[in-house]
Structure I
Amino acid sequence: MTRLMLTLFSMISTTLMGIGVVVALTTGYDTLNPILIAAAAGFVLAIPVSWWVAKQLA
């Protein structure tokens with residue numbers, strides 16, 4: 001299950017990070033710190049999400 005989780009993590013993390021950056025930019029936070037915070041939040045949020053998806057698939 002770990003290999004599946006890591007494979008899913010690579011796709012889920014980029015998606016959530018991209019969503020976070022787009023939300024930050026569309027709400028007017030266009031400086032470096034809010035964009036990095038949004039990307040980091042997407043990266044951290046992707047860990048439990050990818051574990052949950054892998055658990056559902058396995």
Structure II
Amino acid sequence: MNGNDIIKRLKAEGWRVKRIRGSHHMMEKGGRVIPVPVHGAADIGKGLLADIERQTGVKLK
């Protein structure tokens with residue numbers, strides 16, 4: 001799963017893009033801001049994917 005796929009899933013759950021700085025998209029919901037790296041079609045590592053799931057509460061796999 002790459003960064004663009006993660007962003008699509010988060011948007012479907014009510015998260016929005018707050019800002020983009022370089023290759024990091026800052027997603028926001030309810031005052032919480034979570035960075036999601038977008039490096040083209042490169043897949044996100046399983047540890048980082050699990051961390052994003054834990055912080056957002058959205059099942060990504």
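Just so it is clear, none of the values below were taken in a lab; they were calculated from the coordinates. Quick caveat: nothing in here was measured; it's all calculated off a predicted structure. Cβ atoms are built from the backbone, for glycine too; each structure is taken alone.
A value of -0.27, -1.00, -1.19, -1.56 was computed for log10 I(q)/I(0) by the Debye sum over Cα atoms at q = 0.13, 0.24, 0.26, 0.30 Å⁻¹; which of I, II is the source structure?
On the way: I: -0.35, -0.81, -0.89, -1.06; II: -0.27, -1.00, -1.19, -1.56.
Clearly, the read-out refers to II.
Of the structures labelled I, II, which one yields 34 when relative contact order in percent (Cα under 8 Å, 6 or more apart) is computed from its coordinates?
Values: I: 50; II: 34.
Of the options listed, only II reproduces it.
Given that distance in nm of label points 7 Å out along Cα→Cβ at positions 13 and 29, derived from a single structure, equals 2.0, which label among I, II identifies that structure? Before the final figure, lay out each step's value.
Working: I: 2.0; II: 0.5.
That value comes from structure I.
Where does the value -10500 come from, among I, II, when helix-only ellipticity at 222 nm (-39500 (n - 2.57) for each DSSP H run of 4 or more, over all residues; to 500) is the thing being computed? Don't skip to the end; give the middle numbers.
Details: I: -31000; II: -10500.
Answer by label: II.
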